[in-house]
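Participant: Before anything else, here is the set of structures, which you'll find just below.
Here, each number is a calculation from the coordinates, and none is a lab measurement. None of the values given here were measured: they were computed from a predicted structure. Cβ atoms are built from the backbone, for glycine too; each structure is taken alone.
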Structure I
Amino acid sequence: MTDNNFGRRLANRYEITDAIGQGSMGKVYLAKDTLLGDVPVAVKFLAQTLLNEQMTQRFMHEAMTCAQLGNNSMHVVRVTDYGVTDDEIPFYVMEYLKGKNLSQVLQPYPLPVKRFLDFTRQICLGLETAHKGIILDGQLIPIIHRDIKPSNILVTQSASVGELVKLLDFGIAKLMQAGNNEQTSTFLGTLAYSSPEQMEGQELDNRSDIYSLGIVMYQMLTGSLPFRPDNLDSFGGWYRVHRSQAPKPLDGLSPYGALPKRLKDAVMGCLAKKPSQRPSNIRQLLTYIEGAIQSSSIQSSSSQSSSSAADSKSAEQTPKAAIQATLQADEDWFYRQQAWPQDKPVAEIVFPKLLTMDNRQLPTLWVMLPGQEIEQRISNTGYNNFLCTLSPHPMVLWVTAFYSKTQGARWLSSYLDLKKPTHQKFIWHLGESSHYQVLFFAKETPNQFINVRPLHIASPQRKLLKEWAIRARTAMSVGRPHDSKTMLRRELNDRLKPQMLW
């Protein structure tokens, strides 16, 4: 049957080109945004069978929820527009994500430990953002997803982080606000992934999502569910196994070898029948996952190969590569836990900061920009440059640039006073490192980390940085720091004229 939506133009802007899939509340289409040069977007319509006041309100809440959460976390699909068609069908527009859902990724094999930990951490970060909530009528309202399952988790590719995991479909999400008891005679959720209290129609909190995530984690590691009823279509059968059947032990179920005990304990803890026996929040679960990442046993299990999964890159890693990958995952998690300093203004600023992790000194550049600009710039080509003068006052101008042909350059500049011990130490460690991380925070949500981007430092640059740090120890200051800043700024302006962020 012909789909009448094909070729349709919405809001004189979005032209429908193809069908993508089905969500909990309606169909999703591929479209092109003709206003922005035919950029691909996804458009979701509310199903006509659900056209009533209650479901229209729920659909609008889904769009509003994803709009805020997607702005606060890269691990939630981002909604950019909302509207109603001429025939009064609500729709919303979201980013088009090209990739596979987790169900497809798990075919034909489950995940090696390293990849599992990476995926789980990203899912947790998205869920944590939802559980923290959205602003509604001036109040912070926590969100419970209620339908965490592999088909609602998308794996796509990102230039900055590699495999990027995002949560989809907040169509039956619950807004945890006073007066919103939302009693219904219809079960909302997916039988195989619903918590016992969800199937009983009880009032839910974030631990219900943690239970559902526990089932997904079990499936990622083993390729199977922790329990199954005799009749997969029976509500009663699923209720009995969720309420009373113990999950099958994880021992021997991974094709990649023995699983770390701490990891098994984390998964089984999420599957506890009583909410009080599960992790109390996502942050606690992330702590368990972090402990599993640091577990030395992961290094050996991540590098084991399996004849049944010979195509898995993670399974083919050497022990050295597996250790390096685990350290990288650990470091990435560490960056994502950072918060904007209270002594810094909420403004478009940039500053250097030396972080300490496991006795390692990590040079970072902290940047606050509008969230939309971060989204646009994060995948740009990155450059850096360092200018130094030892007279009249020892000073380094550190310039980081993000560039694309369509957007031009965005310059992020900061000064380091080489007579300040903290700045001199920073320059030395920058010279010792092969790269630094740029940490992005959005002005709209200053307390929420948005993204991180590594940038390489060339060997000649590193050598110069260390030389400057050494020479500055004995160099005399014969003028004001401001004079050196003016000299360096003039030198840079002579080379480059675009807008800069000082």
Structure II
Amino acid sequence: MVKKQGSNFYIIGAGFAGQMIAGDIKRKKIFGKVAAFLDDDKALVGKDIDGIPVLGPIEDVVHLLKSTDSDEAIIAIPSAKVEKIKSIYESLKQNGFKHIKILPSISQVVNGTAHFVQTREIDPLDILGRTPVTISLKESLSYLRGKRVLITGAGGSIGSELARQLLSGGAERLYLFGHGENSIYQINRELRLLQSEGVGEKATIVPIIGDMKDREYVRFIISHTKCDVIFHCAAYKHVPLMEENPVAVIENNVFGTKNLLDAAVEFNVKKFVLISTDKAVSPVSVYGASKYLCEKLLLKASEKVKGKDFMFVRFGNVLGSRGSILPLFMEQIKNGGPVTVTDPRMERFFMTIPEACSLVLQTGGVGKNGFSYLLDMGEPIKIKDLAEHIISFSGLEPGKDIEILYTGVRKGERLTEPLWLKEENPEPTDYPKILKLHAVPINFNLDKLLEDLGRICISGKTKDEKEYRNASLLRKVLKDAIPELENGKEKN
């Protein structure tokens, strides 16, 4: 939304981040002026910073401000806990602020830089759950300085956030690999805008459109880019949709990952980080089975390399990803409800996308070849509670203004998602929120399973036309190797 000339910005937080944003607004003449800083620091309240008064304490002075429709509040306290952000947000809303932005507590800010372009409209994620762990990107990404980094699925939720954070890593090149033209266009454009506004370092950004199912094309890309590091995020992920398209998910996730791993081994990629999911643990969905097999493929590939680091990082749900429940709930609320929840008992582990990506990037630097890692997700959250929170965030009352409708557990889902097997016995590492898993050997022939699946998924692998794209046969082959798939839907 374009602001009219003369709008007032009120920056919550007069520390380095708030001061840098105020400098940006003043220097770039961003449709208005900074009217005041609001801060709780008694040493700052009552002073001027570059001609801008510092008012406070925050929640005592908000009600004294006469906010207009064009005024904007910017919460610029990257170190603030979730509870503090929630309190400030509610105070601003109660006192008439219609435009509230936030400088997310992403790791870049910790390194002493903050820019107006990094601010965004506040959303439920900013006042939900735990306070994200803070990591210094410049320190944790030092292993990528001068390197060529390729991100698969770079237009997706995880891939695009990895790309944003990698701007601070000093990489020589960022290769944005993806199948979706529009999503790659969007992240390529965004990264170039961030760079033009002074965010991060001057890595060369190279968008690449392609399909990881195309084995020869993947070989071509990995050999010609000479990438040092691969973060493999690309995957089909939507559980109920993939239950309807089981051949597609195995073809894409399993054989696409195998193509990447084979090329990475062949062309001397130094580091390969696979993004995995809690749904790979005792999988009850075809998507979960596909990621389970990807984990095993990664560990097998790690046995073929010396002096390299091939690893996977597993975590649960991320809040706000495309196709996830948060945007769905927001859309349902916008349309007047109802908000649909499968079962009042259903719960999931959640983490914000920026925190998950910071931890993935850190793991990539400290992780060792052939090891498996798990992000500490904290305590699980009931989906029902999440729905109520988002309804309340929207200024409405659950059950009164917006109904919550329970629709029943769908095929491939379960009420809870375990993060690890008992045998994997997660152990703490020297790094907060990063756990190490013990490898569990598989009890089936992986090569034979891939051969059987290949005849179903890949054109030209079978002479029996009844095998190709046969979903029933694929399920049988998978269940013979992974019996847990029989439990694809929990009973009420």
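Participant: Where does the value 176 come from, among I, II, when volume of the Cα convex hull per residue in Å³ is the thing being computed?
Facilitator: Label of the source structure: I.
Participant: Which structure, out of I, II, was distance in nm of label points 7 Å out along Cα→Cβ at positions 333 and 413 derived from, given a value of 1.9?
Facilitator: II
Participant: Who wins on Rg/Rh (Cα atoms, Kirkwood Rh), for residues 149-204 alone among I, II, i.e. which is largest?
Facilitator: Checked I, II; max of Rg/Rh (Cα atoms, Kirkwood Rh), for residues 149-204 alone sits with I.
Participant: Work out which structure the value 19.1 belongs to, where Kirkwood radius over Cα pairs in Å, for residues 101-364 alone was derived from one of I, II.
Facilitator: Answer by label: II.
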